[in-house]
Structure formats: structure tokens, C-alpha cells
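Heads up, there are several structures right after this.
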Structure 1
Amino acid sequence: MPRVAVILINYKDYAKKYLPECIASLRKQSYPKDSFKIFIVDNATSAETEKYLRETAPEAEIILEEKNTGFALGSNLAMQKAIDANYDYIVLFNMDTIADPRWLEELVTAAEADKNIGAVQSLIRLHPETEKINSLGNEMHFLGFGFCEGYGEKISDLEIPVARQFFYASGAAAIYPAKVLREVGLFDPEFFMYHEDTDLSWRIRQAGYKIVLTEKSVMFHKYQFSRSILQFYYMERNRLIMMFENFRLGTLILIFPAFFVMELGLLFYAALRGLFTTKLKVYGYFFHWKNWQRMIKNKKTKVKLRKVSDRQLAKLIVGKLEFQEIANPILKYFVNPVLNVYWKIIRQLIFW
């Protein structure tokens with residue numbers, strides 16, 4: 001029976017809000033108890049949070065981290081520990097969730113079904129609106145935006161293809177073979193939070209592995225949409241880093257006209273939302289040579305690992321933008337049709 005590490009991340013009072021229900025659902029798993037272990041990373045740990053975690057989840061291995069390392073590096077600490085201990089699979093699992101009793105068993109079954117699988121995502125439903133979907137797998141726009149496929153739709157209204165493929169797996173509930181992570185690496189700690197799962201999935205796909213959904217593995221997510229200055233900064237900055245490091249130069253040149261126009265639109269949006277200085281701060285990040293040195297080094301490493309061309313990957317990248325939480329008629333009736341046509345045209349020009 002494959003050994004599985006299930007990783008959760010805590011930050012301050014997050015565990016008090018969500019851990020009791022989450023850990024209770026993990027205790028009810030049909031997967032053999034002696035074949036999986038829970039790791040909890042306690043970011044910005046304190047005596048109070050450590051005590052609470054040990055009392056609430058005594059079966060878990062608690063990893064204490066004095067600083068707030070974010071989701072990326074925090075996950076890496078536990079993933080590396082599990083890899084060093086020769087676990088076969090690594091599972092990332094949000095704490096604000098409840099797992100179906102067969103959630104883990106079905107994830108492992110799906111991962112074991114094909115040696116070319118690099119990641120499997122659970123069917124993520126909303127909670128308490130359990131009949132509605134949070135994610136059927138995540139899509140990526142050619143300008144680096146990611147979004148959940150199927151968000152808000154009723155599960156009864158859809159026919160989900162078996163082993164549905166998509167661009168990237170959500171870090172909220174996904175399993176990764178340890179052998180794949182040894183090959184492509186873990187999260188980029190520079191990302192801190194947001195897009196780290198997109199970047200990892202991009203590397204997994206570049207290495208020639210599949211990323212699929214298993215609809216039999218169900219997780220219920222207490223998802224709450226929020227917008228903040230910190231969120232906007234990391235989402236925008238990491239989107240640009242990810243595009244530069246993963247797209248080939250020719251692809252970057254082809255998408256630049258659309259990218260330039262989109263950036264003008266985002267500046268206008270940021271000004272309306274009181275985020276203009278935050279957007280400028282994002283650009284400021286790229287005026288530091290040390291950041292370019294790091295990105296160029298990462299890009300060279302990724303090129304060496306690459307087995308799949310941009311042309312092949314482009315088939316899984318979309319030209320539409322769907323931010324279901326933000327209803328915007330301009331996006332729906334003008335921006336999306338134009339970007340869709342633009343992407344269809346330049347996708348045919350990518351031969352590398």
C-alpha cells in the first residue's frame with residue numbers, strides 16, 4: 001500500500017476556525033490509517049498555536065516555523081520532509097475543508113492508474129452549498145490568469161469526463177507522486193502565496209506528465225472570495241514571474257501586444273479600486289537586477305527539464321477569462337471575444 005503524506009498549513013488562528021472539522025474528516029478516511037500521515041506546518045508559530053495543534057491533532061506531525069513562510073515555502077518544508085522519509089505520494093490539503101470518507105483512497109487509486117500522471121485533483125465542491133462546484137480543475141489563460149473551471153455550477157447539471165485533463169491542479173486538494181516532485185522540484189518559495197500551484201503544474205506538464213481530475217475523490221471547501229492589497233500584489237507579481245520563466249521567448253513576443261493592452265486595463269482597474277500604487281509596486285519588483293538573475297536562472301533550469309513544447313502546451317491554455325466572483329459585462333462581451341480570437345490566431349503560429 002503506497003505511503004501518503006497529507007499536508008496542511010496553519011497561520012495564527014486559522015486552525016481554531018477550521019481544523020476540528022477537517023481533522024475529523026481525515027480520521028474517517030477509508031484509506032488504511034497506517035499508510036498515511038498528517039503533517040501540519042505552523043507558520044509564525046507561538047506557544048498558543050503549537051499547544052492547540054498538538055491537542056486537536058495529536059496524530060499529526062507538527063512542523064514549527066517561527067516566520068510566516070507563506071503557503072509556498074511552508075508546504076515545501078513538509079513536502080521535503082515527506083520525500084526524505086520516502087513517502088510515495090504527497091497530498092496538499094486546505095484546512096478550511098471537509099473530506100469525503102473515500103477522498104484519499106480515490107485520489108491514490110487515480111494516481112496509481114497511470115505512471116504518466118504527475119498530479120491528480122479532487123472534485124472540489126463548495127461548503128455548505130455542497131451541490132455546487134468550486135473546481136473541476138483549474139484553467140490558465142495565455143496572459144497568466146488562472147481560474148476554477150465549473151465554479152458555482154450544480155454538480156447535477158454536468159457530465160464530468162473520466163480523468164478530465166486541465167492545465168493545473170489546485171493546491172487545495174491534489175496528490176503528487178514523490179518521484180515527480182523529485183524530478184521537477186517543489187514550489188518556488190519566492191511566490192510566497194498565489195500561483196505557486198500553477199507554476200508547479202506548468203513544470204509537471206513541461207516534463208511530460210498528465211494532470212487529471214478524479215470525480216470520485218470529493219472534498220468540500222469553505223471557500224470565501226476576498227480581495228486585498230496583499231492578495232492583488234502577489235497574484236499580479238507572481239503571474240508575471242511565471243509567464244517569463246515558463247513561456248519560450250517566441251511565445252512571449254507573440255502575446256506581448258495583448259499583454260500590453262491588458263496591463264493598461266489593469267492599471268485602470270487598479271486605479272478604480274485604490275490599488276494603483278500596489279500595481280506600481282508590482283512593476284517595481286522587476287527593476288531589481290537580483291530578481292532578474294533569479295528568474296533567468298530558473299528559466300534556464302526549466303528549459304533543461306522541458307520535454308513538451310509550447311505548441312503542445314498551448315492546446316491546454318485558454319483564451320477566455322472567467323472570474324466568476326466578478327460579474328463584468330465589458331469582460332464578457334468585449335474583452336473575452338477579442339482575446340479568444342487573438343489566442344486562436346497566435347496559437348497557430350507557435351511551432352516551438
Structure 2
Amino acid sequence: MEKYKTLHNHFKFNGSSYTIEELQSLSRDYVKKGATNERSIGEFLLNWLDENETVKVSTSGSTGKPKEVELYKSKMVNSALATGEYFKLKPKDSALLCLSADYIAGKMMLVRAMVLGLELDCVSPSSDPLNVTNGKHYDFCAMVPMQLQNSINTINQINTLIVGGAAVSQVLKNKIQNTSCHIYETYGMTETITHVAIKKINNINFNLGVTDATYKALPNIAFSIDERNCLVINAPKVSDEVVVTNDVVNLISEIEFEWLGRFDSIINSGGVKLIPEQIESKLTPIITNRFFVAGLLDEKLGQKLVLIVEGEISAPTLMTEISQLSSISKYEKPKEVYSLPIFIETKTGKIQRKETIELLNL
């Protein structure tokens with residue numbers, strides 16, 4: 001019998017053990033009269049426990065329009081096993097689900113619990129999920145950066161935390177360095193059934209030359225690059241097809257890479273190719289608001305580099321501070337600074353750059 005047609009005998013959900021029939025009954029109750037997050041959980045569990053070999057999952061829409069992809073349950077089981085192996089998760093370990101089950105990250109927390117025999121508690125997705133757990137300690141959890149930001153004072157309630165859905169800023173990384181929680185940033189997408197690579201981002205001794213720059217592959221994953229220097233993922237246990245991404249990387253080996261930025265966001269300014277994400281990392285120390293850089297059409301340069309900041313700022317002051325940064329080249333200095341009251345986001349909290357730029361009405 002396929003593993004997704006059974007439940008691990010140590011699996012618990014909100015403190016209770018279930019047979020398949022009992023979990024199906026609970027799921028139907030959730031769908032009929034549960035809160036929004038409970039309905040999402042119920043709908044997924046009913047799909048997971050049916051006789052179909054696949055489930056349909058929506059992408060976040062951060063790099064394009066949201067779409068529906070069909071994933072094999074057997075591949076999702078393999079992904080759960082790889083995560084369990086990498087983090088040495090064992091039956092009866094406790095886990096917290098604080099993400100929406102509408103998306104792959106939340107769904108996979110449920111799958112991991114059912115496959116690995118975790119004791120999973122579920123709380124309604126919020127910006128501060130540990131606020132409602134009454135100080136309970138958890139062995140494993142997944143969050144988005146905003147949740148981590150708001151949980152810094154309580155994050156030691158978690159032993160191992162994976163963070164995904166959006167990039168973790170350097171400012172946030174600095175705040176988590178001395179926590180006892182082991183925090184990892186993830187790389188992956190819906191098509192690869194969440195993460196295929198991990199990097200540790202806290203408790204790093206930079207004085208010993210150790211950095212958090214490189215992602216390392218989960219078991220049974222291999223990397224290569226194409227002619228654009230974009231990452232190619234060979235993960236036969238979670239995807240039947242090789243996944244060609246638009247992520248520009250520095251390939252260290254077939255199991256390790258440094259992420260540089262998105263190929264489709266590269267700015268060609270007067271013949272100089274600029275990677276926004278690399279420039280943003282250099283600007284992070286002096287900009288506390290959310291921001292990003294982009295290329296706008298320019299008659300002379302083709303594209304000119306601009307800085308877009310969320311909230312109130314003093315553009316002249318900011319430009320002066322940028323000009324004094326030794327880490328930034330003359331080509332990487334924005335030609336103009338714009339501010340907007342609020343950025344447009346996806347439902348998972350990622351900035352939608354194109355749609356946000358359109359708010360400028362240039």
C-alpha cells in the first residue's frame with residue numbers, strides 16, 4: 001500500500017491520534033463549519049486521503065500569475081522523507097503548522113506529520129503565531145520571514161525552523177544570530193514540492209570565515225546550470241522532469257550553490273548588467289523600510305536603475321548615504337529614488353515588483 005494511503009502510527013493532530021476514517025470525518029467537519037484555515041486543512045486532507053494519485057496545488061504567483069499544478073502524492077511523500085532525513089526528525093517529534101494549507105508549504109507540514117509520525121499542532125496563520133501557543137516547545141516549524149520577525153522574542157520555543165516564501169533580509173538575520181533555535185532559509189518552489197536546498201542563517205561564526213551564502217541540496221538532489229548561468233534542478237524523487245529555473249547562481253558543486261538573483265529581473269543599464277538582488281543586499285544596512293531596485297526605460301541608458309521605498313523617506317538624505325557606501329560601485333547607485341505608501345504583495349507576502357512599479361504612474 002502506498003504510504004499516502006496510511007497514517008504513521010505516531011501521527012497526532014492537535015493532540016489526538018486518528019485512523020484514516022476519523023481524520024476524514026474531522027476534515028469533513030472542518031470543510032462544513034470550520035474557520036478559514038480549518039477549511040483549507042480539511043479540503044487538503046480529504047484530497048490527500050482519497051484514491052487519486054495526485055493533488056492540485058496553487059502557486060504563489062510571485063514571479064507570474066498564480067497557476068495550478070498537479071503533484072503526485074508519492075513525490076510529496078519523498079519530499080517529506082528527504083526533509084525528515086536532513087533534519088533528523090523522528091516519530092513523536094512535535095511540530096507547529098502556522099502557515100495556510102492553501103499553499104504547498106502548509107500542505108507539506110501536514111504531509112510530513114502524517115508520513116514521519118510527528119505530533120502536529122495547528123494555529124490560525126498570523127503574523128505572530130507563537131503568541132497563541134502558551135509557551136509550548138516545538139521540535140520543528142516552518143514560517144515566512146514576517147512571522148519570524150514578529151517571533152524573535154519567543155523563537156527559542158522552536159528547536160528547528162525553516163523559513164521560506166520570501167528572502168530573509170540581512171537586518172533580520174542579524175537579529176537572530178544568538179538564538180538557540182536553529183534557523184534555515186529554504187530554496188524551492190511549488191513544482192519541486194517546497195524546498196530542495198537549505199542554508200543555515202544563524203549562529204554563524206563570521207570571524208572564522210563561515211558565511212551563509214550557499215545553499216546545500218537535500219538528499220537525492222543534484223544541481224547544474226544552463227547557458228544563462230541559471231540553476232537546473234535534477235530531483236527525480238520529487239519531479240519527473242528536470243526543472244530549469246530563472247535563478248542566476250554561482251554553482252559551487254552539484255550539491256551546493258550561491259543564489260545571485262533572478263534572470264528576468266537583470267537590468268541592462270548602458271551595457272552594464274546589474275542584478276537587483278545583489279544591489280539590494282548592499283543597500284540593506286542603511287535602509288530600514290522595505291525597498292527594492294528596478295530598471296525603468298531610459299532613452300540614453302536603455303534602462304536606468306531606480307530605488308523604490310515603502311513609506312516616508314527623505315530621498316536626498318538617502319541618496320547621500322548611498323553615495324558614501326564603499327561596497328557599491330558607481331553603476332550600482334540608483335539614478336532616482338521613489339517612495340510609495342505601501343507595496344503590492346502576493347497572499348504569501350512576497351512583493352509583486354511589476355505591479356508595485358505601476359503604482360508610480362510614470
Entry that produces -7500 once helix-only ellipticity at 222 nm (-39500 (n - 2.57) for each DSSP H run of 4 or more, over all residues; to 500) is calculated, selected from 1, 2: 2
Looking at percent of Cα pairs over 24 Å apart, for residues 20-107 alone, point out which structure of 1, 2 has the largest value. 2
Any idea which of 1, 2 comes out highest on distance in nm of label points 7 Å out along Cα→Cβ at positions 52 and 316? 2
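Assign the value 17, calculated as relative contact order in percent (Cα under 8 Å, 6 or more apart), to the correct structure from 1, 2.
For relative contact order in percent (Cα under 8 Å, 6 or more apart), the value 17 is produced by structure 1.
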Say we calculate percent of Cα pairs over 26 Å apart for every structure; which of 1, 2 gives the highest result? 2
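The value 4.1 for distance in nm of label points 7 Å out along Cα→Cβ at positions 164 and 276 was derived from one model only; which of 1, 2 is it? Each step should come with its number before you reach the end.
Details: 1: 4.1; 2: 2.3.
The structure behind it is 1.
All of the numbers you see were taken from the coordinates with simple rules; none came from a lab. None of the values given here were measured: they were computed from a predicted structure. Cβ atoms are built from the backbone, for glycine too; each structure is taken alone.
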